[in-house]
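Just so it is clear, none of the values below were taken in a lab; they were calculated from the coordinates. The shown structure was predicted, so the numbers you read here are calculated from the model rather than taken from an experiment. Cβ atoms are built from the backbone, for glycine too; each structure is taken alone.
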Structure I
């Protein structure tokens, strides 16, 4: 731990407007409590953030990023400025949208946000390709009289900012508690035996739902060694087709022309034989190749 990190006695976590990731700041003020609003200096400028943790000893801070200080507790004036900035940002967003339309720029504005001291405003936008907004920047700087930043985001970031209700009936995970986005693949749905219906597996952003990852490791462990749907297995000296697998209920349904059985995964692993079609195909191909390469014996009659 560097000396810069030890100059503060305590560390607290703050979250800013829009939720998402929490950031750590240093302080010597022992009166700070959970839920307090605090004024801090960030890379964007002065910000008002909500304290979402109790005071922690600075020795517990293990990041290589140098701690920035908490300047003061937010007072009534700070809260009023914060509210005024929200209204002013709405007007700035309307002005920006008008200029985007006049310039014919292919971009969708999502939000605008001032820093607490109004020295800077951040516009967040969505675009499929890179946008040349140099003319737009000049118009905004001339009208708003502050520093301008335009930030391009993707569909998942947009869903996080805007928020919404998922198919589960709860607020979207990204806007509620996720600090970062993980890579979600269709294999996660396959591991959970879900129907590969992309629209039903997609969230508000149009991408695969983040929650597919939550239980993926558990499902991968459970289904290891199990047959695939419609594959052949031998059980009690009879050949069956696997028609259903439910890892949660520990149930596998197998059937042939005579019987339909529901057995446990342990039963199948202990008493059954799972055929591997790929190996069978390779073996058959190898035998066919050997047969083709073998010279044919011919008999000749003596005259």
Structure II
């Protein structure tokens, strides 16, 4: 299933967009867009789909997404059944944030936050509380008040610890060598990115970085926080997840194209990483049944529209 492109527009005179969404159920809407997105979800519990990650979520769910990473939330259950589920969404452009930092170094934490958000970040309840405390400003009818609250929230989150969600190369949106790692690691990551479907030995990867096998392990733990074998497994499984969602290929064919000539081994490694079988993962995307969002009665409750121009809350 291909992710729908969402066209996010900004009102004239606004640097970012804030969306206050209220509805009885949150429908599955698999989509992507070139903006960063910060979403706070309240009075809701269900499934959260971020790249190749499928996890349960509950109340006060706070997630930061990088550009172009497919995502959706899906919920039929409100925590307080007589009240609406709420999503407060903030979209901002990465180039805008970088230009802001270049002239206002006080906002330097924005760059750190964006660097850490490459796989998507899930924040804990204390971080969600920081955003909730600033909702009056973020939902103000005054664009300047929204901007001040948004920058305050983002800079505070830069100092919070978030949990990465998607794999490093989920759906071909991340994981390319960026220059933030040492050049040797960049060469090794480039080799994995290009040849992950082929047999790759520790010796081959070490040679690509002009390292010994022992140094290779040390470099990966230092710069990526995991072993070489686990990183390679996550890259392969991320590719398999994309094929499971976007194609109807057989499991055996997907395993082969993802670097696993042995289907049984593929199934074991997939389950160990995703806590479900490949068929269950595919089913999670293809067999959902979510009701339509109810229509809203004002600008802060307008329905979500993918692929259409909409205006910012003014």
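Figure out for me which of the structures I, II the number 1.00 belongs to, where FRET efficiency 1/(1 + (r/R0)^6) of positions 65 and 241 (r between Cβ atoms, R0 = 35 Å, to 0.05) was derived from the coordinates. Show your work: numbers first, answer last.
Working: I: 0.05; II: 1.00.
Going through each structure in turn, the value belongs to II.
Consider the structures I, II: one of them gives -9000 for helix-only ellipticity at 222 nm (-39500 (n - 2.57) for each DSSP H run of 4 or more, over all residues; to 500) as calculated from the coordinates. Say which. Intermediate results must be reported in sequence, preceding the final value.
Numbers: I: -9000; II: -11500.
Here the read-out was taken from I.
When relative contact order in percent (Cα under 8 Å, 6 or more apart) is calculated for each of the structures I, II, which structure yields the highest value? Intermediate values should be presented prior to the final figure.
Working: I: 10; II: 23.
Evaluating relative contact order in percent (Cα under 8 Å, 6 or more apart) on every structure, the highest lands on II.
One of I, II was used to compute Cα extents along the principal axes in Å, for residues 105-144 alone, and the result was 31, 28, 16. Which label is that? All intermediate terms of the calculation are to be shown ahead of the outcome.
On the way: I: 32, 19, 11; II: 31, 28, 16.
Source structure: II.
So P(r) over Cα pairs in 20 Å bins from 0, in percent, computed for just one structure, reads 22, 37, 24, 14, 3, 1, 0; which one of I, II is that? All intermediate terms of the calculation are to be shown ahead of the outcome.
Working: I: 22, 37, 24, 14, 3, 1, 0; II: 30, 55, 14, 0.
Derived from the structure labelled I.
I, II: which one has semi-axes √(5λ) of the Cα gyration tensor in Å, for residues 113-192 alone, as calculated, at 33, 13, 11? The structure behind it is II.
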